[in-house]
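Participant: Below are structures written as structure tokens.
Throughout, read-outs are computed from the coordinates displayed, never taken from laboratory work. Owing to the predicted nature of the structure, the values given are computational and were not obtained by experimental measurement. Cβ atoms are built from the backbone, for glycine too; each structure is taken alone.
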Structure P
Amino acid sequence: MEIWTAVFVWTAVWPSALSVTRYSIAEEMERGSVVANLAADLGLELGGLAQREVKLDIFTNKKYLDFNKKTGELYILEQIDREYLCPAKPASCFLKLDLIIESPLRIFNIELGITDINDNAPHFRRDRVELDVSESATPGERFSLPNAVDPDVGVNTIKTYKLSTSDHFTIEIQTGSDGTQYVDLVLTKSLDREERVVHNLILAAEDGGAPVRSGTANIIVRVQDTNDNPPRFEKPFYTINMTENIPIGTSVMKLNATDLDEGANSEIIYSFTLYTSEKTQDVFALNRDTGEVTIKGIVDYEDMKFYEMFVEAKDKGEHPLLGQCKVVVHVTDMNDNYPEITVQSVKNTIAENIPVGSVIALVGISDRDTGDNGKVSLSVKEDIPFILNKSSDKPTHYKLIVSEPLDREKVPEYLITLVVTDAGTPPLSDNETISVHLLDVNDNV
């Protein structure tokens, strides 16, 4: 049998109504459970009750209780839910009823106090809460969380809140003037979106009942990006080898910088810095959106043997950050220059008796190419009485001299063809012709 208590208050109502009785029971008692033996408590004889009309008036829209005339017991007809009966959660919840007995008329006023049991778990009106928190938020910043509700009262209502383990967050509980608890999410450690984009937390509300009941809500913290990462190139220094005379429009390379931020903070613009010479920028073009480097001018080894490009990658954040790299392009020589002959101090007219070894002309050779492409040699094309004598201190300088006695009567004029050739593959060559006229001397009788 369920435990119940009764308190009697005796007052003078009218001659036939003399008593007011209070009982206290726990909510949710099973149907048929005895609340009290009214006959015993009110001094009624069971034998007399059977012959009299007995009525139980309950001041509610449900008939929670009934009276057994045979046993004199007040019993549960329908389970009583305190939270339904007293939704405003008052400290005391009463069910008022009158026991009316006819012949003679007697009225007994009864108040049935309904005590709370822990039959409700705390619950959140929103079981999923999404928060957007900037990664620039400083430790100590607070973010309001929804509080849970519990229809129970007293020790059975919400007692505390707990947060799942987190390196970055904790909670603080505030109590309002009405006793309601409010929860703030507090940042304890700076956030880094590039390290972790979303923090999944669980907030639990626990009551003080025995056993403890609890309810949970998922707290989804989305870390919002701030422009705290500069663009970075794959390497700080790039070296490229390319041949000269490469066609305009040819792609040289594609620079790639990455930014760990998101949105506009990660969008990158490429450009040459002020350290990149105008001459370099006349030869190379840089796509500001893709980072591709292409040829836009003539690449001539003889003009520039290497180029230096200083490239900047800048993001589109409100306060842009940038990264830099250096690109060095080494130009490889091609055999694209013909060797040249320079003739000086030419004696176009000489006496036929000029001594052997006499200098007819000074000859210089050159080639703008380098390496084997720039190595040059000079020769006389025909088999004639003239030879080249290379200078010992200047290998590209020659003297054209008379190698044999001359005879105007046999050959009055010579056309001397000088041929210069480089060592490139294939070799390039050029030639120069010198005309020498012989003057007659009286050397025949």
Structure Q
Amino acid sequence: MNLKRLDILLAGDEDFLEDLPDRTETTFSSKVLDLLRRVTRVTDIVSPRLGIVLLATHAAIAGYSVAVVNNVLSSPLSRLRFALLLRLRRPRAVGISTVAMRRTETTAQIVATARRLCPGAAIILGGQNAVQTPATRKLADLTVTGHGENVLLRLLGELKAGRPLASMDGVHKDENGSPILKGDPYYGAEGGTQLPDWGFTTSSNKVIPVEGSRGCWHSCAFCTTSNQGRQVFRKPADVLREALNDVRKFGARQLHFVDSSFTCSKEFIDEFLRLLAESGEKFRWSCFSRVDDFTAQPGLPGRMARAGCILSYLGIESVHDDILERMRKGYVRKTIAEGLSNLEGLNVYGNFIVGFPGDTEEKVKDTVAFIERFQFDKVSIAPLYVPPQLYAQARAKPELYCHLRGKSEFEWEHDTMNRARAVELADWARKTLNKHKGRTFAY
């Protein structure tokens, strides 16, 4: 084992399963699915987030020594590797991604391990939970907001020179005294041209994420995506070059485009599909889309399917115009129906929320009836998760949001529903759809 000191050890995990106590189905298929999800994490089959691999790639190209560990709590092998790297290679910094960790306690466990086994390492956090949660930021020596590829190089330079991170230009403190440094809102100087090196991951998962853009053109009320209101796309040729590199060099059996919507720019998606067709290459891929993209571009779903797209995830969320308006989705029920009528053989996975302000039992039943009218491959039906910004909007406009109030993301109520009832109705909706379909269709 190479015992040269690491400049940075990058780590992360997921706590979505632990944070979703509302999934109470006990069917055989649901138990098997839950077991498979847990096995993939314990055996390190889950790939690291794209952001961690991009950070590692940029640092390595700049000459810094880097290691990546995924699933540092949920996989025994990863936990052991994390501990050995901390003890034997004494990293100057431990960078922890909170993108997939909603609970401060999860981040705290990773930080505690790092501080115990390598007391001198600087703890650097990034990702949505750290950015949005003061208690999480207090665990770190520095939190980076935005995208950190270029900021990381500055940080590592300061640490290698023996200078404290808190003295860096641009570092400021939040209301609790936690140091924060602003990263890039979209892409840095390289413009998204750097190919991520998936050799940094030990995962056997060959579903590799790719991004065609950063940000989101829309500003949905419940969404935690950063940089809402603007979406910056890479050049389609650069995106295809990365996709083909993932397939040829790293053996990807499927690519998943992680953009907020891979299809919302007609110019981008048309050029990408044209270049893919001209290349003569064939690979399986999936992406996130908006259903109104399929309304505005009727032939698009068919072209995507013929180009190898095996699944498109649609964040529909509701089919009721009053709720869609509160959500700021930017479309109405008629638009959803038109988009779903244009699928032309494209498989779609619909996401729906139960319990948003204004939701009722009658509306949930109507949503189930609406879903059964259209050709979804699968759907997700989940109780409302209330992030801090949605509570803030409700405080500013209490009547619009039906006096939404609560103690946390999972403890809330408003004039038309509470969390407990939303859990019951989501369970009922899933069981009803699964019974009618004769298979596990709703998750």
Structure R
Amino acid sequence: MPGLSTEYLIVGNSVAAIGAIEAIRELDSGGSIVLISDEGFPVYSRPLISQYLTGERDLDGILYRSRDFYRRMNVNAILGVRVTGVDYPARVVSTASGDEIHYKKLLLATGARPALPPISGIDLPGVFTFTTLADAIQIREYLPRVRDVVIVGGGLIGLQAAEALARLDLKVSVVEFMPRILSPVLDQAASDIVASLFSQNGVDILTSKAASEIVAGPAGSAGAVVLKDGTALPCDMVIVATGVSPRIDLAKPDAGDSCSHPATGRGIFVNGRMETTMPGVYAAGDVAIGMDLLTGAARAIPIWPNAYLQGRIAGLNMAGKPTAFRGGLAMNAFHFFGLPAVSAGIFDPPKESEPGTKWEILYELKPDMRFYRKLVLRDNKVVGMIGIGAGVERAGVIVGCMANQINCESFKVGLLRDPGIGLFPGPIRRGMILGQVGAGWWRSEEAGAV
């Protein structure tokens, strides 16, 4: 690759990168695109790696786009090669193979990596993370020697691993530091429903517990997880799923110039066009700090739909169409043991809020039927929701109300009981049918975006 030059360079190969490529090609069919990624696989759906682990799907079954995607999009995809640095003033990227790539426009879509807790034994054989296909492959190869598994972390990643391993008839224990599992995405009632489902399927859930160390067994590999209260959980394998942190290495000051958060390193700041502080450099996906649509706060929202939309906005701007992102919406849709769940926005009102702000919670709960639907309203506008089981039905209608901040005062009870566009007043209903309401979270500057 000596002397390689390109119009568009994309670092990373997940959903944000794909959103950017597809947007660029809508506007520029001939401009050269180079994509480089340290992962050696075609783009795949990370939420599906648990099904790869169980054998329910093979590699083709978890691909996010077909194998010929790069050829069809005329993209030079360089896979399995790590980017080591960026000379931003010179617009040159260096790789671990010693090559350089010159670019005109650069997108950093580097995603996030596992955030590992500072506990001893975390580097023992038999200790894994679970965020990539490579992780799933390594775990699957290790399984013949495994009977008991301890998973440290009761969030989405940890529970996806727990479900997969339980389906493989392994004994699984989940250790969660917080008082409930899935605390970032579910309230207590919803968490209780999911926890009971895992218990019913043989998974031990230990909440308000913290791992202090991983100790080796007779073979020198992971043999037990010791909790801070002294309890030892014997195991043959440990999966650490205690969150992720953005991969900002290329945006650090020692990588050329800084476009990362100067204090916390919690991501790369971008404006509404997904531009960083560096000319010609964009960021999207889990690594980017953008605006939260509901709170107005600047933060990363590491979810799949948000990453695609950010990548799309970046791609449109890179290709010359000024387009602004209205903001991300924290939304998670998932299922465990066949039970669907969804959450979005602010699902618990803050303990303190601005004077005059009216908060309201509407809910319907049937734990024995594993049914739950909850709406959180602020000044008669939906700002949060949770659905479990049949409570997920027509969740898109509720999320549309959130994204477009529709005043629901006259039909909020109906929205809880049976959400559907028939509830809405005529003008809003017509806008939904015509696609003028809820049509997307981006808009062009020509249409008035800022």
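Participant: Quick check: -1000 is what I get for helix-only ellipticity at 222 nm (-39500 (n - 2.57) for each DSSP H run of 4 or more, over all residues; to 500), calculated from one of P, Q, R. Which structure matches?
Facilitator: Values: P: -1000; Q: -12000; R: -6500.
The correct label is P.
Participant: Also: Quick check: 38.6 is what I get for mean projected area of the Cα convex hull in nm², calculated from one of P, Q, R. Which structure matches?
Facilitator: P
Participant: Out of P, Q, R, which one gives 53, 40, 29 for Cα extents along the principal axes in Å, for residues 157-284 alone as computed from the coordinates?
Facilitator: R
Participant: Identify which of structures P, Q, R gives the largest calculated value of distance in nm of label points 7 Å out along Cα→Cβ at positions 125 and 357. Can you show the working numbers first?
Facilitator: Details: P: 12.1; Q: 2.8; R: 5.4.
Structure P comes out on top.
Participant: Suppose distance in nm of label points 7 Å out along Cα→Cβ at positions 53 and 349 works out to 1.7; of P, Q, R, which structure was it derived from?
Facilitator: Of the structures listed, the value fits Q.
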